[in-house]
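Got some structures for you, see below.
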Structure 1
Amino acid sequence: MKNLIISVIALLMPVALYGQADTLWTANVLGGAYRSEEVKTSSDSLLATISSASSYLSKDSRFILKQYTPGSVVTSSFGGASSEQSRVLWDGIDISSMASGVFDLSLVPASMLNNTALYDGINGGALAPMGSVGALNVAAEIPKGRGTSTLFSASSIGDRGLFAQSWGNIGTVRYQSSLRSTGGTNSYPYTLGSLNGVLEGNGYNDLTYLQSFQGKLSRWNWESTLWYTQSEKDNSGSILTPGYINHLEDDMLRFKYAIRNRTNQWQVYLGREWQAYTDTNSPWTITDTNTYTQATVQYSRRNERQELFITSNYFRADGTNRTATAFLPHVLYNLSLTKNDRLVIKGAGYQGRVHVGAHYNRATKTGKWGKQFAAGTYYRLPTLNELYWRPGGNPALDAERSYGVKYTLQRMGKTALRISTDQLYYDRMIQWAPGSSGNWSPQNYYAVYTSTTTASATRNWSKLTTDINLTHQYSRVLSTASNDPSIVGKSLIYRPMIQAVYTSEYHLPVGVIQFRGFYTGLRHTLRDNTAAGEIPAQFWCALSYSVAGANKRWNLLVLVDNVFNNERQCYQYFPMPGRSYQLTLKLNSKQ
C-alpha cells in the first residue's frame, strides 16, 4: 500500500508547472463577519513545533482531554457528549476512523493547527460530515520563503523529541518536508491521596513524516501531501492493578491530492491503518490485529453566495473481531441567504438509510463587536465497530440525532472578550450496555441534555499579554432505553463542570517569561455518579522562559511543568507527572 501511494504521487505531479498554489477551501459555515482566533504566545509557537495536537490544545478550556500518561492514546471532545461526536478533518475531509469513531490526537503534530482550526459546539456539527458537535480542521501549510528548522527537546521524566523541517522551491514547485520523532519512558514518582510510588511501564515512541508539494498547471492550483505516522505505546494499567504491560502498535499512511481553480476543487484522499494490540492483563495473552482503509473523493464548487461539497467515501475494517465495508456518499450545501445569514444543509446515505442535518447561522458585526446566533439539527453515524463487532455488534443501530442552539458575543481589539453558549438535546444517543444475549452491545440508549458555556478575555499591553478562558459544562441523562433509575438524572462521565486556563506572558529586556495555570473541576467516571467514581477538582501550573538570539537563528525554552507538584489525573488511578522540567532548543535557517 505504501509503495502504491508513493507511486501515485509521482504520477500525479505534473512536469510543466509554474506559480504557487492557493490555500484549499473548506465550507465557510460561520460567515465572513465571524472569526474566532486563539491566543498564541511565544512559548506556544515554539512548542507547537514538537508538541502533539492533544498537548497543545490543553491551553484551551473548550478541549476535553482524556489521557492515561503523557504520550499515551488520547480520546477527546470539543463540547460534545461523547468523543465519537467530535470529528477531525483534513482540509474538510473527515479522517476520523469510521471503525472506532475516534482519532488519537497524540499522533497529530500541533504544527498542523492554525489559529482557527477548532470549531466548537454546533459550529463543528455544521462542518463535520459524520459528526454532530465539535470539529478540528487540520492542514499541512507550507511556510513562506525557504529555510530549514531543527528542534531538540528533553525532559526530566524521560521524554525525548526531535523535529526537522525544510521548505522552499524546486523550480516553480513549493515543497516542505518534516520529520517528528518523540518518545519517553514515563518513569516518575506519583502521589494520589494515600497512594504513592513510581510509575513504570508506560513508555511510548511516535514518528511522523510529512511531505507536501504545491504548484500550478494552467488555471489549476494543485497540492499533494503524504502523511505517515508510526507509533508504539505501552500501558501498565492503573496503579491498583498488578502492572501488566499492554502493548499497542499503530502504522498509518495517508495521502491527499487536490486541484482547484477559482470556482471548482477536487480532492482525493487515501488512508491505510494497521493496528495490533496485545493484552497481557489476563491469564493468557490476547493479540488483536486490525486494519482500516478509507478512500474518499470530494468535489466542491463555490461562488459568491453558495458552496456545494459532494463527497464519496469507502470504508473497510478488517481484523480479529470484525470484517465490514461501508459506502458513504455525503452532500453539504452552504447558501448565503443575505450578507449575514447562512443556511447549511447536509445529508448522508449510510447502511441503507438517509440522514439529513440543517444549520442556520446569523453572524453580524458592529464596530468591534460581533455576534453569532445558530440553530440546527445534526446526526452522528454509528461506527463499523458498533455495527459489526463480534460479539455484540448491533446492525440495527440508528444514528444519533441532536438539536441545538448557539449564541456568541465577542469583542475584538487590544481587549478581546468572548462568551459563547451551546444548548443541545440528544435523542437515541449510542451507549454500550448489556444486551439480551448477555453480551454488551451498543444501543440507542440515551436521551441527554447538555449545556456548554465558554467565556474568555484577552488583554494586550506593550510588553504584557494576559488571557483567561473558562468553560462551564452541565449535562443530564433524561431517559434510557431500560429506564434505569440509577442513571436517569445523572451527569455524563468525564465532563468537568468547570475547566479554566489562565495565561500571562511578559517580554523581559532579554527573553520572554510565561505563566500558565490550569483548573479542571470534579469529574464522574461512573454512570450512576457515585462518590467512588469521582475524580476531584485539580489545579496545576507551568512556568517557562524563552530566549532567541542571532536574529532568531536559535531559540531556547526552559519549562517547569506542574510547578507545585500537584496531584492530577485524566483517568481514575492513572496519575500524571508531578513537577518536571523540559529543555527545548530550536535552530533556524531562512533565506
Structure 2
Amino acid sequence: MDHPTIDGPIIGRTTSESTPWWPEPVLPVTGTPNVVVVLLDDTGFAHLGCYGGLVDTPNYDRLAARGLRYTNFHTTALCSPTRACLLTGRNHHSVGMRALSNFDTGFPNMRGRIARSAGTLAEILREDGFATWAIGKWHLTPMREASAVGPFGDWPLQRGFDRYYGFMQGETDQFHPELYEDNRLVDVPRTPAEGYHVTEDLVDHAIDLVRTQHTMVPERPFFLYLAFGATHAPHQAPDTYLEKWRGRFDEGWDVVRQQVYERQLAMGVVPPGTELAPRNPGVEAWEDLSADERDVACRLQEAFAAMLDHTDAQLGRLLDSLDSLGITDDTVIVALSDNGASQEGRAHGVLDTFRHFNGIDQPLDEAMNRLDAIGTRTSNTNYPWGWAQVGNTPGKRYKQNTHGGGVRDPLIVSWPNGIDQDASGGIRTQFHHVIDLAPTILELVGSASPDEIGGVAQQPIEGTSLAYTFDTKAEDAAAVPTRKESQYFEMQGHRALWYDGWKAVAYHRYGTALDDDVWELYHLDEDFSECHDLADAQPERLAEMVDRFWEEAERYEVLPIMDDAGNLAGTGRLFAGHSTPGTPKNRDEFTYLPPTPRVPPDAGPALGSR
C-alpha cells in the first residue's frame, strides 16, 4: 500500500514497512543569550552604590562596571503596575493593572490581573524554547485568588513560567514568609533560629534551577525573573548585617543626603549643575528632632541599609554561580527597581507597617522601648520620610508620586557578549520607561510578540527597545537621542507627561477634586531634579502638554482616573466597604476544617474596622 510523503511518520502494517519521524525540539538559534531580570522593591534612584548611595552594594556595582547604567529610566511609581509593564511591554492601564493587584475597581484599567491580550515575556519565550522561571514576589494575581484553591489562572505557571517559588502578596515577613511553590502553598523550610531568611532562600532556588538546567539541557537558554522582597518593608536582616550599620547614619538625613548628592555629581550619575531639591513637605530638619526621635530614625535607616547590603550579597552568590558555569558572557542581566523609595513609613517611621495604611503615627515611647528589635525577626518596620528622600536624591517626593522621586529609578544592563566592551561601565542618559524592557529583551534574543497567544489576539507592544544604546562609545553616548517620543504617568490621581525633554506633572491631594490639582512644568533636559517650575513662564507649552496627557490617557485606557484617592491609604479606605463579586468577603459565615492551610487576608472574612 502506497503512503504519501507527509511531515510525520509513514505508517505501514508493520514497523519494517513504516518510517518513523520525530518533531524537531523547539530551541532558539544557537548563541541565543540567557536572560536574568533582577527586580528590587522600593529601592530609590540613589540607594545603590553605583548611583551614589552610601550602602555597600559591590555586586550591583560589579554589574554596572561590566555593563551600562541608565540615569533617565522611569517606572510607574508602584509595584504591581511596574511588574505588569516589565513583563508585557505595555502600559499598566492598557493591561488592567492601574494600581495594586489587591483591587478590582470594576473598570477595564484596574482588574488586578494582566489581561490575556497582553502576553508576558514568559509566555512568548517559553514558546520559543526558553526555560522560564519566576522567583520571589509576584503581586500580579488578585489576592482573593491566592488561597490554596485558587483559581489559578493568573498565577505564575498560568502566565508562562515553568516553575515558581516565592510569595504572592505585596510584602512578606523576611523571616516568616508566606511561601508558594508552583501552584501550591508550602511551609518555610527552616526557622529563623536555624538561619533562615527569605532572600537567601529565593537565591538558593534560583541557583538550583540554573545549575540543574545547565546539567540536563545546557543548550536550552533560560529566562529567570528574580523579584526580591527587598527593600520593601518590613526592613529585616540577619544580626551581623544590623550590627555592621550601627552608627553609620548618626549625622542625619540632611548631611547624608548632601553626601549622596555630591557623590552623584562626582560619578556623573546626575548632570553637572543639577540642584538638590528642597526637603519634601513634612520632612523636618534633622537638627529639629529630639534625641529620641534621632535614635529611632537612625535605627530604622540602619535596618534598611542592612537589608539592602544583605540582598546585594545574595545577588553576588547568583552572579558567582553564573561565573562558575561559564555562562556570564552569554547572559543578559537586567537589574532595576520597581519604584522610588517609600513614603509609607510616615514622618517618623513605623514599627508596624500597617500603621501607614490606617493613618496612624508611631508613638515615640513605644518605639524607644522596642529600639533593639528594629530590623530583627520580631519587627515590622519602615523608615521615615527623611530617609526615603535620601534614597530619591536629588529628586522630590516618593513612591506613589509621579514626580522624579517616585518614577526615576536605577537600571543596569549587563551583557558581556553584546555590549561593546569599550562602553562597559558607561552611563546612558536617554529617556526610557519600564515598558521598554520587554521589547529590548525580545530584540536581543531574536523573538517577537505573536499576533495571538492561546487563541487570544494580542495588543500591540507599546514600549521602545533601548538596545540601540548598547554599542555607542562612551564619548558619543550623550549625543545619541532617545527613540522615545513621549510617556504618560498616572498613579492614584497623580499625573505626568514626558515629551521631548519636558515634563508636566500634577500632585493630587486626597479628598480634593482632580480639576483643583496644580500642574507644574519642568525642562528635564536642563532641570534633572525638577527644581524650577516653568508653568507660569510657559503657559502655552504647559497647556499643550496637559492636552497631550489627556490624549494619551484616552489612548492607553487610563480613564477613568480615580479622583477620590490620593494614596494607597486612601484607596484602602475607599474600598473598605466594597467587595468584588465572587470574593469570599461577601460571605457571612466561614468554617475552617483541617487541614486547611493558611488563608490570605483577601481570601477570608472582611476583618477591617471590626
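Quick notes on this structure:
- FRET efficiency 1/(1 + (r/R0)^6) of positions 385 and 409 (r between Cβ atoms, R0 = 25 Å, to 0.05) derived as 0.05 - corresponding label from 1, 2: 1
- In this comparison of 1, 2, the computed figure 38, 29, 26 for semi-axes √(5λ) of the Cα gyration tensor in Å is attributed to 2.
- Across the set 1, 2, relative contact order in percent (Cα under 8 Å, 6 or more apart) reaches its highest value in structure 2.
- Parent structure of the calculated result 0.05, given that FRET efficiency 1/(1 + (r/R0)^6) of positions 25 and 297 (r between Cβ atoms, R0 = 35 Å, to 0.05) is the read-out and 1, 2 the choices: 2
- Among 1, 2, structure where P(r) over Cα pairs in 5 Å bins from 0, in percent, for residues 161-376 alone as derived comes to 1, 5, 9, 10, 11, 11, 12, 13, 11, 8, 5, 3, 1, 0: 1
- Answer label among 1, 2 for the case where helix-only ellipticity at 222 nm (-39500 (n - 2.57) for each DSSP H run of 4 or more, over all residues; to 500), calculated from the coordinates, equals -7500: 2
- Which of 1, 2 yields 13.6 [Kirkwood radius over Cα pairs in Å, for residues 265-304 alone, calculated]: 1
Quick note: the coordinates plus some simple rules give every number you see, no bench work behind them. No experiment lies behind these values; they were computed from the predicted model shown. Cβ atoms are built from the backbone, for glycine too; each structure is taken alone.
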